[in-house]
1. Which one of I, II has FRET efficiency 1/(1 + (r/R0)^6) of positions 126 and 270 (r between Cβ atoms, R0 = 30 Å, to 0.05), as calculated from the coordinates, equal to 0.15?
2. Which structure, out of I, II, was log10 I(q)/I(0) by the Debye sum over Cα atoms at q = 0.20, 0.21 Å⁻¹, for residues 190-261 alone calculated from, if the result is -0.96, -1.02?
3. One of I, II was used to calculate helix-only ellipticity at 222 nm (-39500 (n - 2.57) for each DSSP H run of 4 or more, over all residues; to 500), giving -9000; which?
4. Who wins on relative contact order in percent (Cα under 8 Å, 6 or more apart) among I, II, i.e. which is largest?
5. With distance in nm of label points 7 Å out along Cα→Cβ at positions 78 and 94 as the yardstick, tell me which of I, II scores highest.
6. With distance in nm of label points 7 Å out along Cα→Cβ at positions 102 and 278 as the yardstick, tell me which of I, II scores highest.
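None of the figures in this text is laboratory data; all of them are computed from the coordinates on show. The shown structure was predicted, so the numbers you read here are calculated from the model rather than taken from an experiment. Cβ atoms are built from the backbone, for glycine too; each structure is taken alone.
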Structure I
Amino acid sequence: MAMPPVSFEDDPILREALVRYEIDPASLSFLGGFRNRVYEYGQNEQRYILRISSESQRLADMIRAEMDWMHYLAGRGLAVVDPLPSQRGNFVEVIEHEGRQVPVVAMRKAPGKHPGKEEWTPELFAAMGHFVGQMHQATREYMPAVPTQRRPAWHEDLDVFAQEYLHAVDADIAAKFQAIRAYPKSLPQERDAYGLIHADFHRGNFHVQDGRITLFDFDDSQYSWFAEDLAMALFYGISPQAQSQEELVFARQFYQHFMEGYSQVYTLDAAWRQEIPYFLKQREINLYIVLTALKYELPEGSWSERFMQNRRQRILEDVPFVDIAL
């Protein structure tokens, strides 16, 4: 289906971005976005993504660090969307407009498509684990090209999250958030278990072509424990309720195949795998708070709508997100 042409005459930021990346406006289509405006365009018979930051707090140096890590992973042979330099040779262009500095980036579009039902197989689950294991192996050696340009640490992201969303929930849920916020302070930051992670690894953030995964959307990347990446894959890979026998069987199988692929390339001590339930609970509470704050009308039967069913009670009663052996 052809996308309607994008109007940029009244958008000076977009106009300037097109100049800096030498983009033909006729090839541009708007894809959407939450914290960013995301476009697709064509150039030299290839498809690319243009991303314009829409939040002032997304500092340029943070985005430079995001692009640096993506470029590093691509250089290590991982199938990630490699950032594209502008005509000035920059991975991040900063456009000044009305007192704001707006970061803009471009990158190659991931080949293939989001995995559908026919691709959602044990082979793909193992490939997902293998990919995350490769990332964790690579990130152990990673050092930012510019030491002052770094992605946030886990607690910085949680603090920003609290400022943005915590006001929208009642005191009981806020207390659960504060308790979950405090726990990681006790965890050691070992080189083999802690580093720069994707932090949002799920099928909405990768494409598959001929069984090969290409990962994108590193916007949430942060310094945290590797177990969080494992938890995110499990969290979004299974039913948001996962209470019936059938759902629990699938959850066990998903985790088993994922970890088989992961263990082929990386070994995470069993003690760290026991922290996965904590990171599942953290994402559960955070997502509940976000969806409560934004007051979205969730489509009936969607993953998010099913997730919200009885969610407050499950959080307050400390019901595990999924009750399987890890």
Structure II
Amino acid sequence: MTFNERFQLGERIGSGLCSDVYQAVDLGRNGVVVAVKVTDQDDDVPPHNSRNELKALLRLRELYGEKTQKENHIVQLMDSYQYNGQIKFVFEFFKYDLQGLVFEQSRKKVVFGDRRHSFSRVNRVGVERSTEIVKGIALGLSFIHSAGFIHRDIKPANIMFKDLESPPVIIDFGISWCEPDNYGKEPEAAKITDIATGRYKAPELLFSVRRYSSAVDIWALGIVATLLFSNDCEPIFIPDTDRSDLALLGSILETFGSPSPEKWPEACESSAFQAMSFISSEPKPVGELLPKASENDAILKVFPKMMVYESKRRMTALQIYNEL
């Protein structure tokens, strides 16, 4: 069956720089609802590469088979179609992303002011459930990294759930990197640094350290954890950090303390880092960054080991999983 014979596209449920995602009905499977991601190779802008995304998904499915999604927390490619420059990826339909899951279980709170009131949200995701989610993402990343991939875009929008109680599933390999040189497009020592999204960028990316590693995914997971263990359903850092690398760098320094060449030798290859002079400051207390984690000693011990400037010293995904 052709794609048009098998699938009936419905509403668009997501879009990005180089793709759209639709809810669809799979007529070949008795009307099962699926998600279809549509890309056009003419619209690919590096590091986005739809052909490489297809290769990554096929490789992960080859390595892990049916375990890909059920046990390894990595989205499983159900099918794919290529025609006239387009690639259509077929996946299971997920109801929530991580931000949506947190919001769904939150409650609105009235904040009274001098002239008018506003609303904020109160995070009601439990500590045990939040830890379970972080642990699931870490396990997924451990399989991704051991397969030779760096995801490069870990964020709430790329962590999906079938329902409020289901395990997390990592999606979107559109800008992932594969060893040894990303299919001949990015040497290991000269990777593209314009990756990740806003506040989820690791600090080495802000200084154009091109020899980065899978540790960029670990930093991003740490920022995701601040959303899960927040009081207000928001990750750390001000909203401006999603639009400005300079604002993000300022927030990182204010939150995690000032780096030094001794603390961060890999950044010394950056002329921008060498030209900067930092006012000495200490990192904020972990309890302030993860206010809902006071009942969980494990996450309080693991988090600082994830958020280390020198990427070689960050915990690996498997270490995070084992310690939680």
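1. Numbers: I: 0.95; II: 0.15.
So the calculation was done on II.
2. Numbers: I: -0.96, -1.02; II: -0.86, -0.94.
Clearly, the read-out refers to I.
3. Working: I: -12500; II: -9000.
Checking each candidate, the match is II.
4. On the way: I: 18; II: 14.
The structure with the largest value is I.
5. Numbers: I: 2.6; II: 1.5.
That would be structure I.
6. By distance in nm of label points 7 Å out along Cα→Cβ at positions 102 and 278, the leading structure of I, II is I.
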